[in-house]
1. Determine which structure produced the value 11.5 for mean count of other Cβ atoms within 10 Å over residues 11-18, calculated from the coordinates; the candidates are I, II, III.
2. Out of I, II, III, which structure matches 14.2 when mean count of other Cβ atoms within 10 Å over residues 51-58 is calculated?
3. As an exercise: Cα extents along the principal axes in Å, calculated from one structure in I, II, III, equals 41, 39, 32. Which structure is it?
4. Ranked by mean count of other Cβ atoms within 10 Å over residues 83-90, which of I, II, III sits at the highest value?
Structure I
Amino acid sequence: MTRAKLMEELKLYRGEAAEMQHIAPMIQLLQNNPDCFWRHDFNPGHVTGSSLLINQTGDKVLLNRHAIYNSWITFGGHADGDEDVRAVALREAFEESGIAEEHITFVTRDIFDVDIHPIAANAKKQEPAHYHFDLVFLFRSATENFTISDESTDLRWCNFEEAQHLLQQQNDPRMLRVISKWKNSFDV
């Protein structure tokens, strides 16, 4: 995927109202910020790729308790210059879950969710407050075995009700939307 192809896909994307408000700013970032795929682009932020990872039968999702954010989220991270955000999302899924790449496949190559969310300043990394322009893709894992990486404090396979409970406790509308879309896609 190239920057131009990503802009085309975003123009054609149809999601929930909460997502659609992010389409124009994301396209504007891609058009106007040559370095938007690099983590050092903080004005206003940079592109990230995330993955919602479900099990083989589609009735469980693997959530990641992120070490820095101390919250349950999808797997994801910085593009590090890679314009192929699908590849970024796949890389983050296997790096952060410990599941071998050959066990993770796309459910669909379409964008699953679009979001722009604020990231607090991080003095330790010398990073100012900025935004993640995040694209989520849906993946399936052929195994439920995982390894917790140093980026996480916990990983957990959850059915919809368990995932919803965890995410309601942390009051995360974005993640609640993402898992609701998974539920509606698989009728779990």
Structure II
Amino acid sequence: MKPTAYMYYVAIVCPPNVDEKVLHYKNWMKEQFDCIVALKSPAHITMIPPFWLEETRQETLLQTLASFESPLQELEIILDGFSHFGKRVLFIQVKKNLLLSGIKKQTEDHFIKTFSHTIRPDERDFHPHITIANRDLSPSAFTKAWEYLSGKEFGETFATKTISLLKLIDRKWQLIGQKDWVALILCASFFFTSFSR
């Protein structure tokens, strides 16, 4: 009997106050155009896109998440207005940031070491964003929605040092693990330096 497989992805998940503001626009898309796919995930910036994995390997996946570390300290994320990919994806723009791109690359490299047959390097340019509507957005709905959203402003800033692992359960993405990426050795070094003065 073939083992059961699930879909997973790795992301920076927005804090609740930002998620609530993003949810307002996701719900508007649902009410106006019956777009519901984006409602299945919390507001997030994708680090590793969805991939299939046998559930028997989930514990290894969680251990890989738990072992992720980066020398980067807290990262500032700036959200600035709405944009789109063609006529099929509407999103909130994330200001380009070399440190964010660095965390994306470090995350990808870390997980590929253990899951090279499942997770592949992303060959596309990294374009961080927070999705408002995607796969169930029709071209006609896009035109009307963009006419509305292009006249709106969206500006939020938050700091993070956490990556998250999500799993598709009953057609909804559930958060199953989180990890602060700051290396413990750096924290310990700071602690002892501070108290030895």
Structure III
Amino acid sequence: MKTLILENSTIHGSLAVADGDSVLWNAEFSKAGELASIVKRVISEAGSPNEIVVGIGPGSYTGLRVAAATAIGLSLALRCPILGCPSVLGYDESCYAVVGDARRGSVFLAHIEQHALLAEPELISLEQFHELVPKLRAQKLFAIGKIPGCEDWEVTVPRAEHLARRRSEFRTSFEPLYLKEPHITMRSEIR
């Protein structure tokens, strides 16, 4: 079964085509606008997929929605199902933690053991996170972007080719993992 995987939860996205655990094709892109042209190229070179898997985050609100919308359009055009997979599973390691800046003084934190989530990613305050850092540093820790107070940490984004190998974690829902309501600035009244 040929699977197209779209991962766009961070500033750098990726796409892969897999047949089971074998990755047949992969590519990276740096802007969500590049996704459509890469999808067109991969389908012309690798053929139509039997299913589509989209990384569901947590991560960039816009990036997650662009990937989901792309998957919906492809699913309708190609008549194939869509599945979701938590983006935090997009690393080659089997046991690790992932942290990402959730803005407004908070981060999300996810713990992975044997390529599976121990629990859904949690939202914690930046202060709580900094208290946990010494304990977290005892294991492999990936930051999906710059974390306030940890600017020297290396950023490592999840990759579609690794999500392809997490079939046991695929979900029938491809709704993004939003850990809090989006922050919306209301327009002030004009008088």
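Since every read-out is calculated from the coordinates, none of them should be taken as a lab result. Model, not experiment: these values are computed from the prediction. Cβ atoms are built from the backbone, for glycine too; each structure is taken alone.
1. Corresponding structure: I.
2. II
3. I
4. Evaluating mean count of other Cβ atoms within 10 Å over residues 83-90 on every structure, the highest lands on III.
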